[in-house]
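Visitor: Pasting the structures in now, so scroll down.
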Structure 1
């Protein structure tokens, strides 16, 4: 069954890759496909991440964690766990997400020092992820249907789109512009503007690769231009289609991590 499921997902991935060779002018379809490429590679996945956080004075902090992800359906509901290992003040912290496109995602943060599971409200999804310039929503993904998308131009390499939130009261930005690679469908740059039309936040992809046939981001940087801070995220140990059990994506894993799946295979 696992082999059959993996084969089916590889067929879907191949079909998606073939479709990228054909130009399209449907902005919503481009964003939908980019969301699949960025957040839904394989039926499940594991990756190690390291974040380097630089404040306005040039001082640095490091965060290291391992992510586990399992898709309930391709492009649909998704489970995610993020286990922090370094530094010592965040070791044992766990971020859990049940992504539900079309509805509010469920997000929890486990704080080991207090032995407390804290629910992250919908209003907090665009706040700092453990002190970095990444938001909770950057890590788990934004619903493509939450915004209205317009294709501005198609270059030799990119689809360039602008997106405006349908509910402007729920976010801090007025719009954002995306450069989506036409071959991989990975967003390689995203620029956010505020209500005054000022650019204040930027995401840049610095390095990509193909792993098990899936295009992946290995290095990405988010800069808060208003504050003068930035965070570099580097990925390694990426593997897909591991056959992660559904049962590990539960509240129990917040206090008792599934160590056999956290080790690099």
Structure 2
């Protein structure tokens, strides 16, 4: 069984944070400390990321089951960022007894653009997968630069992001490639539309990975979602717009 690293802070209603591709739970540190003033916050490292053991294969099904097994068997709010959003949708759909609220942060049920769905261009992800084989570190840096594109003080934001991300060793090549495969291939729109719990969606106005236009499409799939667009934010609003993020989460959690 894969060992999943967890950390828990604070007291109150429980909320579990699931990070994105190639990241680790340290990315949440400052944001988690603020949230922990209001709630019990648990951070997870995805398998093969941070201090969690590796998993093969690294798939939506295997990872979501490992995450559920790593936390107490009780209903709580799950917050998933980017790739983590797809993980938490899968958890909410497959393990409904574990999830009483769901927050998707700059993430959607389908990461790539298809049909009339807004998303990242499939070919861009394919190019990342190819370059990852040749120069994994440089490819990760390119991906990080997309996270903060359009923000004020981009150079400082990128440096902060790099410092946080590279505190832990990078995931191995197989884990990174299989994570990209999930982003390229997984389509959870049907599962998302069937959720019976309160769902919040938080998007960044300037996000170049998840277009803000996808918010309306998610509302059409699941009417009644709590949709927040953070002005002037990109793909990492918990770093660039921490106060707005905390306010959005608290407003939803306390409904």
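The numbers here are math on the coordinates, done by the rules we state, and not lab data. Keep in mind it's a predicted model, so treat the numbers as computed, not measured. Cβ atoms are built from the backbone, for glycine too; each structure is taken alone.
Visitor: If mean projected area of the Cα convex hull in nm² is calculated from each of 1, 2, which structure is the one that comes out at 11.9?
Guide: Numbers: 1: 14.1; 2: 11.9.
Checking each candidate, the match is 2.
Visitor: Follow-up. Given a value of 25.4 for mean count of other Cβ atoms within 10 Å over residues 86-93, point me to the structure among 1, 2 it was derived from. Before the final figure, lay out each step's value.
Guide: Numbers: 1: 13.6; 2: 25.4.
Computing mean count of other Cβ atoms within 10 Å over residues 86-93 on every structure in 1, 2 gives 25.4 only for 2.
Visitor: Which one of 1, 2 has FRET efficiency 1/(1 + (r/R0)^6) of positions 126 and 198 (r between Cβ atoms, R0 = 25 Å, to 0.05), as calculated from the coordinates, equal to 0.90? Before the final figure, lay out each step's value.
Guide: Numbers: 1: 0.90; 2: 0.10.
Only structure 1 yields this read-out.
Visitor: With helix-only ellipticity at 222 nm (-39500 (n - 2.57) for each DSSP H run of 4 or more, over all residues; to 500) derived from the coordinates and found to be -12500, which of 1, 2 does the value describe? Before the final figure, lay out the partial values.
Guide: Working: 1: -5000; 2: -12500.
Going through each structure in turn, the value belongs to 2.
Visitor: Now for a different question. If you work out distance in nm of label points 7 Å out along Cα→Cβ at positions 38 and 230 for 1, 2, which one comes out largest?
Guide: Details: 1: 1.9; 2: 1.3.
Comparing 1, 2 by distance in nm of label points 7 Å out along Cα→Cβ at positions 38 and 230, the maximum is at 1.
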